Structure P
Amino acid sequence: MSRPSPEPVQIIKKRRDSALEALVGGIPYVSYLGIRFERRGDELTGILPFDDKLIGNPMLPALHGGVTAAFLETTASIALAWSRLWQEVESGEVDPDSLDPTSLPRMPKTIDFTVDYLRSGLPRDAYARARIVRSGRRYASVQVDGWQDNRDRLYASASGHFVMPQGRDD
């Protein structure tokens, strides 16, 4: 019995990147803020490129607290949705080339989201990474860390709880 040859790495990477692009592209606020995501395997890092419109206090200057909260919450939500979509793409249930805003999986809904502002967000790029603490069929808990120049020197941290969608059509 012969085994089928594995797919080339470039095709696998393209399929994963297409799925992530479709997922992130389905949220208009993400593009307004300029948030993008880098993927390393199944791990995502959110990137918020600096823009003058993100400044809340021009006297300091500091990133607006609402922008920071939105960035962290978006990172958590995308991480949860990506963890589900990743499984579907890898199992072949979903063809990433056929994903568009109408066929994307439903996003998790926020129950609560608490942000700890540890220091002022400086006028430079920010990064965030979410860690899924618990993810069940109905409920998920996520911890998110935000940093700028040094990952060990966080400027914000957050924890959130989400209701997970039951299916694509629910």
Structure Q
Amino acid sequence: MRWEQLFADLESQARASETEQWRGEVRDRARAARAEVTFGSRLLATVGSPVTVMCSDGERISGVLLDAASQWMLVSAEGGREHVIPVAAVDMCRGLAAQAAHAGIVDRRLTFASALRGIARDRSRVQVSVRSGVVQGVLAGVGQDVCEVRSDDGELVSIPLSSIQRCTTVG
């Protein structure tokens, strides 16, 4: 009888050790997977949901996340205004999905400049907010790191993309 109890106890200890090792491995893998999550992949998983974005200039924008890529997000706010916000101008964001979505090759290649080129093609009136102010007009062109806005007074204004806080459709 004592041998049976001894073997049963040893077997129980071995199972408990295996279970603890398995749990430790699961924790390690979960931490490693979490370390791979990017802000852009969380944005992609949130498309279609409400978000609140705090931009680095203090502006707060609430609305539905319509589209996103690794460098930018498109938020539809009240009044039908759409805001293209570069990720670099985001201080914090509420409402992101807890999980991440895998960014395909197209999503990874859609830069902030690409999003602005789409707006420029539509010839939409925009309000471009930078840290020092606002320019209203039509995007006349978008280069690799600069955009040109034909302002409402007819002046051509060059804006480094790194200065843009958001580009909002108006009118």
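No value in this document is a laboratory result; all are computed from the given coordinates. What you see is a predicted model; the values in this text were computed from it and never measured. Cβ atoms are built from the backbone, for glycine too; each structure is taken alone.
Assign the value 1.0, calculated as distance in nm of label points 7 Å out along Cα→Cβ at positions 84 and 132, to the correct structure from P, Q. Going label by label, the one that fits is P. Quick check on the output: 11.6 is mean projected area of the Cα convex hull in nm², derived from one of P, Q. Which one produced it? Traced to structure P. Figure out for me which of the structures P, Q the number 18 belongs to, where relative contact order in percent (Cα under 8 Å, 6 or more apart) was derived from the coordinates. Value 18 for relative contact order in percent (Cα under 8 Å, 6 or more apart) corresponds to Q out of P, Q.
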